[in-house]
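Alright, structures below, take your time with them.
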Structure I
């Protein structure tokens, strides 16, 4: 499994402007083959921080996602509301049983 964790520093105004694009991106991405989870969230204690959490079955699924038309459309919309900063990390992960 590939896990993507992103931290986007922006403004509430830009988040509001991006809300429809974010909703469309989540919906389209969740329908992709290999997508296990695709979620944007706002930090409760810092509403200027957007979190991105993604889980993909494998690298090929993530690569297809990155090349998708909805990714290109989302990036175009994001460029009209550029973040202050963005840090996105990619991890290989495996499911484990909860600790008891």
Structure II
């Protein structure tokens, strides 16, 4: 199992709109690529939320091949959607994990 983890810190002012977009639109579009089998959202706890709220969004892929397919054919377009809707209102970093 490969886990594509996206950690995002969202400005407080846009948090509610961003979370609604994430849950109702973005995750569905990512899953529709067929590269991932599931997704889970986690809110980070014990953090200073004065400048934003952070989430870890984890997408589960069966293989590295599925992940690379996503990265090569879909990632840029789907990431751009969020940047266009919420320009400068969130910070994201991505990590790749393997279940052991």
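With distance in nm of label points 7 Å out along Cα→Cβ at positions 19 and 91 as the yardstick, tell me which of I, II scores highest. Mind showing how you got there, number by number?
Values: I: 3.1; II: 2.0.
Largest value of distance in nm of label points 7 Å out along Cα→Cβ at positions 19 and 91: I.
I, II: which one has helix-only ellipticity at 222 nm (-39500 (n - 2.57) for each DSSP H run of 4 or more, over all residues; to 500), as calculated, at -12000?
I
For which of I, II does distance in nm of label points 7 Å out along Cα→Cβ at positions 11 and 67, calculated from the coordinates, equal 3.2? Before the final figure, lay out each step's value.
Details: I: 3.7; II: 3.2.
Matching structure: II.
Of structures I, II, which gives 50 when relative contact order in percent (Cα under 8 Å, 6 or more apart) is computed from the coordinates?
Working: I: 45; II: 50.
Traced to structure II.
Every number in this text was worked out from the coordinates using simple rules, so none of it is lab data. The structure displayed is predicted, hence computed values, not measured ones. Cβ atoms are built from the backbone, for glycine too; each structure is taken alone.
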